[in-house]
Structure P
């Protein structure tokens, strides 16, 4: 599957603390780096799904890192599974440790469920993190997704903890109705269609922690909402954000499906590059 971007791609690996070898993607700018963007994927997806964003971000001088979650994307070991919530967080931190360019801001971008993981990184990253971006954040699933999840889990309630038996609950038509649905998503052999009961439990635990971290947010936050999102509950997201100091939050919304990187890539990259520019130490 070809990725439609021109920036040089490297597939790199980190050795997790438990010995698991985790692959991830890295794209670098042509010149000197002005910062690091770390992209966190959702449940079904992987960092290859971010390719429409890569060229504009690297053209802005940013190192772009696709920190794939273990068991997804390029990782063929224990698909749809992870041993613990800590391992998921630690893997992301290890990728960041390997790739963070210290002469520019570090910005973590979470799309869909990646926003849950991003919020779980706030405490361990501490002052290293300049800002957080949540794109179509999967903090609160829509009623349709919640119903599908409950149905899929009930159908395999006797499955072993490490059996990838649970169908992922987001229908592919929720991502986009544009050309990328047939031209990319449905042709992607790396999309994750099933997860394990163990991983489903880890998702729930990490989601609870994410909401607690959101209430204690201390870094600048950019939130990009898709007004046509059928996968997430945007009203619940807005209500959660209303409890946070508004001086820390910038929120933008646009007509789009859940996969904003496919429907409105210029909107997403423009918002992220503006955010990175404001966070740069060189900015006035």
Structure Q
């Protein structure tokens, strides 16, 4: 028994079944990510001055990942076009490049970007202790320039001392450039570049701190949103890679031998999903990395 309209288009919609299905699925995905992005915007708009971080994400790395994803959207179209022209060998090449682009994206995210946050530390200073750490916050300088205040000192800490339950202070082994020299105009907020750390030790009394932790999701609303949205996006990238690999392996060759158009349709459907994943990242990059 053959399922109708699995390859050929339906007369009423002009689309085959899988294509209708993927468009319905993508509509639900738009609502999912649309809700998350809306929540992020409201959190940011409602944040108190100085409590929303800037410049903690690596813009050049994020830009390279953006180019890689955009390039993979091109190669998946070329893979689909190769199948439509019945050039299976070219399809294998373009699909292989698409898979490698997706693996590269995830590798950068999971082995470089995320781990870097788990070793970076931030301490929010209590309002009554701001004056004590003025040389590292530079709020008098920022106020003169009519810029938002800073309430957080960030950098690399002594993790051994941090793990000591009897420790009464946070020992920064190195400070972010913005805290090492807060009067440097190059470090004024907002910044589009990740701030390098400077070898400058600082001891911050725990009694002067509202809250402090590594840049885990619980550190702030920003990092909660960052890890949630980029993590969910990463799962979508992983799902796309798995399906692409499935059709790139001998399974795809066998399907091509039985019905080349069937394989072309499947690649078109997964390609539409991949374009959506790319589009989501195009929203993620400016919202998190640039603004």
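Given a value of 1.00 for FRET efficiency 1/(1 + (r/R0)^6) of positions 43 and 203 (r between Cβ atoms, R0 = 35 Å, to 0.05), calculated from one of P, Q, which structure does it belong to? This figure was derived from P. Tell me which structure, out of P, Q, gives 2.8 once distance in nm of label points 7 Å out along Cα→Cβ at positions 35 and 219 is calculated. Only one of P, Q returns 2.8 for distance in nm of label points 7 Å out along Cα→Cβ at positions 35 and 219, namely Q. Comparing P, Q, where is distance in nm of label points 7 Å out along Cα→Cβ at positions 51 and 259 highest? With respect to distance in nm of label points 7 Å out along Cα→Cβ at positions 51 and 259, the highest-scoring structure among P, Q is Q. Here log10 I(q)/I(0) by the Debye sum over Cα atoms at q = 0.11, 0.16 Å⁻¹ was derived from just one of the structures P, Q, and that gives -0.57, -1.35; the source is P.
If FRET efficiency 1/(1 + (r/R0)^6) of positions 27 and 99 (r between Cβ atoms, R0 = 25 Å, to 0.05) comes out at 0.40 when worked out from the coordinates, which of P, Q was used? It must be structure Q, since only it matches. Here helix-only ellipticity at 222 nm (-39500 (n - 2.57) for each DSSP H run of 4 or more, over all residues; to 500) was derived from just one of the structures P, Q, and that gives -10000; the source is P.
Between structures P, Q, the calculation of mean count of other Cβ atoms within 10 Å over residues 75-82 yields its largest number for Q.
A value of 25 for relative contact order in percent (Cα under 8 Å, 6 or more apart), calculated from one of P, Q, originates in structure Q. Identify the structure, out of P, Q, from whose coordinates mean count of other Cβ atoms within 10 Å over residues 59-66 was calculated to give 23.0. Corresponding structure: P. Upon calculation of mean count of other Cβ atoms within 10 Å over residues 195-202 from the atomic coordinates, which of the structures P, Q produces 21.2? The read-out comes from structure P.
Read-outs throughout are calculated quantities, based only on the coordinates presented, and are distinct from any laboratory measurement. This is a predicted model, so every value here is computed, not measured. Cβ atoms are built from the backbone, for glycine too; each structure is taken alone.
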